[in-house]
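Undergrad: Structures are listed in the sections that come next.
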Structure 1
C-alpha cells in the first residue's frame, strides 16, 4: 500500500513538473521571439549591444581616463565584465516586471506563476551564452592562454544564475505590492555598477586609496566576487584579484557565496509566501 502511494505521488510530481517545463519552454521561446520582433538586425542585437557599450567604455575609461591595469588582457577583461553585468541587469530588470506585465495571463490561466520569472531569467541566460561565444572568439584571436581554472567556470555560472534568480524572484514579488520598486532598482543598479570593478581594475582602488582593505571589502559583494572569479578562471588568472587570493580567512572568503544562496532562499521564500495573492493585486 505504501509503495502504491509513493508511486502515485511520484507520477503526480512528474506530471506537474513536466507541465511546468513545457510552459517554461514555450514562454522562453515566445519572449525571445517578441524581444526582437520587427527589428531589422533581430537576434544580432544580443551581440551588438554589449559590443557597442564595450567600445564606449573602452574609449572613455581606458583610453582617456586610463582606468586600466596595464596588462594586454584588460580589454578582454572589460568586455567579459560588461557581458556578465548585462546578464545580471537584464535578468533582474525583466524578472522584476515579469509578474506585473503578465497579470492578464495569471488571471486567466492556472499554472505555477514562478515560471514567468524563471522564463525572464532564462532568456537573459541565453543572451549571456551568445555573448560568451563572442568573448571566446576574441580570446582565441588574442591568443589567451587558457588554464585548468576553466573547469571552475560551470560552478561560477551556477552561482551567478542563483544570484540573479533569487534577486529576480524577490523583486518580482515586491513589485506586485510596491510599484516604485522598478525605479528604486534602477537607481540601485547604477550604484552597484560603479561599486563593482567592471570598468576599472580592482588594483586602481588600492592605488587611489593607498589601503588594500577597500578592495577586499568590494570583493565581498556577490556580483564582484562572481565576476572576478569568472575573469580569473577564463582570461587572466595571474592578474585578476579574487576573494580567494586576497583574503586568507575562510569564514570571510565564504561571505559572498553565503549571501548569494541566502538571496536565492529569500527570493523563493518571499515569492512562495505571497504568490497566491498576486492575481488579486494585479
Structure 2
C-alpha cells in the first residue's frame, strides 16, 4: 500500500463526521482497531492518537461511551478493580481510556462502560441491576437514542448492545445468574459488588450468531456506512430497538442459535437443575 493510501488523522475525523449526526448527544462505539493498524499513518501510540481524535469529534457537550468488559477476570478471581480490570478483547481504545482519569467507569464488574463528556454525572446517578435489560446502561443508551457505531468489526461480532433483546424478550437459552465479588474503587477502598447477568449454560454449549438479526435490520435500511477507507457504520438505538423488536415479535429469535437441537435438549433436561444449583 502506497503512502498516499495510509489512513491519516484527517481521514479518520472526516469518516466519523459522516456517520455521526450533529443532533446526536451520545455516541456508543464498539471497535476493533487491530484491523486498521497496518493502514494507519501513525504507527505509535495508536490508542492514544485515535482516542484523541474521537474526543475532539464528540466534544465535551456530547457523551462518548466505550465498552470496558472484565467478565473473564472477575468470574475467575471475584475481584473488580475499577482502575485496572479489563479483558484483552476490549482493545486499544478502552485500554487507553482506562488510563485517563476524566473518564467515568460504570461499577458493573462484568459489563462496565467508560464514559467521556456531558453524560457522566447522569450515568453515575443510575442504579444498575442487570447487564442488558431495563435496569442497565443499555436502557439509558436506548432512552437517549444514542448513535451506535462499529469500527473495524462487523455488527454480529462486536455490538454487545444486541444482547439487550435476549434479556428483554426472555429467550429460553439463558437465565438470570448473580455474580458476586469485591470491587476496588478509585481510592483503593474495597466493597461488595455483584452483577445479575442473563447467562448462557455453564457448559458453554451455546453457539449463536446475530447475523440473521443484522440481515433483518439491513432490510429495514437502518445503517449509515462510510467504508471508503475502513469499515465504519452507525445507526441509532431507536432504529435497532424497533428492528430487533420486530425480529423477536415475529418469533425469529431461534435463527440466531446455531445449535438449536442441543440447546432445546439442555432446556428440557438441564436448565432447571443448573438454575437451582446457582441460586
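Undergrad: Using helix-only ellipticity at 222 nm (-39500 (n - 2.57) for each DSSP H run of 4 or more, over all residues; to 500) as the calculated read-out, with -24000 as its value, let me know the right label among 1, 2.
TA: On the way: 1: -24000; 2: -9500.
Derived from 1, not from the others.
Undergrad: So if we calculate FRET efficiency 1/(1 + (r/R0)^6) of positions 32 and 248 (r between Cβ atoms, R0 = 35 Å, to 0.05) for every structure here (1, 2), which label has the highest result?
TA: If we compare FRET efficiency 1/(1 + (r/R0)^6) of positions 32 and 248 (r between Cβ atoms, R0 = 35 Å, to 0.05) over 1, 2, the biggest value is for 2.
Undergrad: I would also like to ask the following. Consider the structures 1, 2: one of them gives 1.00 for FRET efficiency 1/(1 + (r/R0)^6) of positions 88 and 256 (r between Cβ atoms, R0 = 30 Å, to 0.05) as calculated from the coordinates. Say which.
TA: Comparing all candidates, it corresponds to 1.
Undergrad: Work out distance in nm of label points 7 Å out along Cα→Cβ at positions 192 and 208 for each of structures 1, 2, then name the structure with the largest result. Numbers along the way, then the final one.
TA: Details: 1: 2.1; 2: 2.9.
When distance in nm of label points 7 Å out along Cα→Cβ at positions 192 and 208 is computed for each of 1, 2, structure 2 gives the biggest number.
Undergrad: Further question on the same structure: As an exercise: semi-axes √(5λ) of the Cα gyration tensor in Å, calculated from one structure in 1, 2, equals 36, 22, 20. Which structure is it?
TA: 1
Undergrad: From which structure (1, 2) was relative contact order in percent (Cα under 8 Å, 6 or more apart) calculated, if the value obtained is 20?
TA: 2
Bear in mind that the values in this text are calculations on the coordinates, not laboratory data. Just so you know, these numbers come straight off a predicted model, no measurement behind them. Cβ atoms are built from the backbone, for glycine too; each structure is taken alone.
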